[in-house]
1. Out of P, Q, R, choose the structure whose coordinates give FRET efficiency 1/(1 + (r/R0)^6) of positions 27 and 123 (r between Cβ atoms, R0 = 25 Å, to 0.05) equal to 0.65 when calculated.
2. Please state which of the structures P, Q, R yields 50 when percent of Cα pairs over 29 Å apart is computed from it.
3. If distance in nm of label points 7 Å out along Cα→Cβ at positions 83 and 115 comes out at 3.4 when worked out from the coordinates, which of P, Q, R was used?
4. Supply the structure label, taken from P, Q, R, corresponding to mean projected area of the Cα convex hull in nm², for residues 59-194 alone with the calculated value 12.0.
5. Kindly point out which one of P, Q, R the value -21500 was derived from, the read-out being helix-only ellipticity at 222 nm (-39500 (n - 2.57) for each DSSP H run of 4 or more, over all residues; to 500).
6. Identify the structure, out of P, Q, R, from whose coordinates Kirkwood radius over Cα pairs in Å, for residues 171-274 alone was calculated to give 16.3.
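Values in this text are rule-based calculations from the coordinates and carry no lab data. None of these values were measured; they are calculated from a predicted model. Cβ atoms are built from the backbone, for glycine too; each structure is taken alone.
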Structure P
């Protein structure tokens, strides 16, 4: 049966690479920093139009006159450069989030080990017993789906009947782990873990964006407000590296800048060990160098430049 498209947006036509370039030119995009031939190769072999065009929002449009709706000062080279910066940012943030997840598990296991009243099994039983049927089905389903997995199948089958905490955290998703982390924090009356649970939720959002290769820096444009409160400890830490109240409020009101900043703070607080930090620091240094390589190109994109400068300062201070 054909779907009813009434009320939906008008469908946009599929464009060939040549038509994509022509469409960009009709929107005022120039090809001075990158030739049309190079652009065609880029759109054919290295990326695709929909993904690259996402970065246009970082540039203003003309209002009124014959060129109404055209982008101001936007070259295809900017789009290609922004995609490269975004790629490096994702490859910097993803290992950061993986380290945070690992060391959050280390902290939870340390708390469990140091409490003589915990045997590792009863805490899981109590956690599962307190879940709604829907949430319980999700947790049980996560583990059952792993029973034939090449990596975690043996573990899932071994503990199918009774699962201790140290096995549970290896089998459930990051989101489910964060929920279990909160349960443990409340059970143990650990205020610090409760605060970290809040940070971990932001880390998860960043990790998912990176893992799915989602564009990030296009969200540095105005109009991407956050509906999450910045924790006091994060605000104080930002003040501690010399960022004044105005800068903190301005940048942390952007949802993506805020989530990345809170991820960096979680890294600062949770991650231990020189090896992890050295690897992450190398990625941060490479990202900062690359993100500043063509900073003069973005004189008209103040929101992007200032967001990047803010995050680079955070990375340089906390990682």
Structure Q
């Protein structure tokens, strides 16, 4: 059979419709804008932060005659510590809510609860900060006192208990509430993408609903759960206002969760120090922002690597 003209090597390619060309160009332009923006932010942080790394500490008042590394180390620790605590508290709750919405709740209840969770993501940070400082901090002090009395032999609860309740644990609880709707929303959509045939096959083989979720839904959605957790972690790492309003920071490294001496975070320190900063002090704050930028990139790169390892089981890829 003779080869058709359409499949011959010299045949002209099909002409794209105008809508296809517009969509392709828009998509390509959006990708370029993202890369250019990322490069611009990186260049700004490098250029403005470099003087803080080369100038002697004695000439920069905010460093208090200590090196930049010594200055920023407690901030890095506080940032990672608060974000890790928030993720540790938010992730199990978020997965539980997502599973309830996707596999347990009646349709009407699931829709209402889903809307409520989505609305939580729209609450401004200042509202969470006010709630944490005015309501949560004083109200949680009795629990901190109980932890000191009964679990004070553990370094995490060694005390003495903060008189205001504005501790790193309080800030972590506020962060957990803030990242909970993000993780829940992504996890819910991932669980809903589980092939129905897999679920019905597991139930037909005699599995209970929980056994079906454990053996089918969670493995299929593992990559999506990791993606949701990393999105929440990114929000917790960069949160500024809520932490600044809740946390009573002293700029030290400690794992004590209930005392009045707490490490600060990079974002909160920049927000509190920037209004009064000038000269090289601004460069120091920008350099600390560069450290936060690098931490975020590293965390997201690790998450992407983990997801790629499990992409065959991911409901999000």
Structure R
């Protein structure tokens, strides 16, 4: 079985052709550069870019794979959550292909695809705990099985990736901010500034990052923003974020394992999981709880169509829903 999938929920335009045995015949991810000058994603510009790019990379994907459009058995696309313009363009384009060939179309939840991405290269046991950290979302999910995915914690304001971008903008660094801050933090002193860690003492699994951004904004106004300040504040911010994520994930692991006889498996997914400093910090959590934290393959970390294709193969191969309407606030539904 061959799947053609599209991801267009934010500022990456991506297509993938995957066999149901996990073999990837073509995978293209185009990161839109136009947003750098604005310091963040501009929805209208993102939509226009998807429209311009999608047809070109689709042609390239089929050329690279040596396949014809008629060889595809299933078509799927991200239908939420995300920017509505991008969702409409990606899903409408893919639906059109499915209709023309009279093949099934499968709507895919972007967040669920992230959660399931770890299943591509790991043997997952249940119950399974997943920390999802992206530009738009910071959430903790508990999976009883592939069909029962429960949201047990989330950010009440900014997502962690969004916080990285906003702090980078305050410091005059380019977009996307996560990689820029990580580079600067390597040469900084993470103990220079003591930043707030909201909600870490609360008896829940929710996150808050907006106050950290506000604190850094105030510090930036009181200090000279030179290279030394940027390095130290970046390192301090990164340490603060790591502490928050570790405390919340540790709380989730402790609470769930106390109620379960089976060993809990744990994963971290999403583009922010690429941060090498955070990965290093998560190692302390592995030692403390005697667990192994699992990650997807690197090409499935950030927004990409391979995870959409994989979710299609793993869970949705028998569903055809051409009438599904893209939803910018689509949640993972329990089934």
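1. Details: P: 0.00; Q: 0.20; R: 0.65.
Here the read-out was taken from R.
2. Values: P: 50; Q: 53; R: 39.
Value 50 for percent of Cα pairs over 29 Å apart corresponds to P out of P, Q, R.
3. Values: P: 5.0; Q: 3.4; R: 2.6.
Answer by label: Q.
4. Source structure for this number: Q.
5. Numbers: P: -19500; Q: -21500; R: -13500.
Source structure: Q.
6. Working through the options, I get structure Q.
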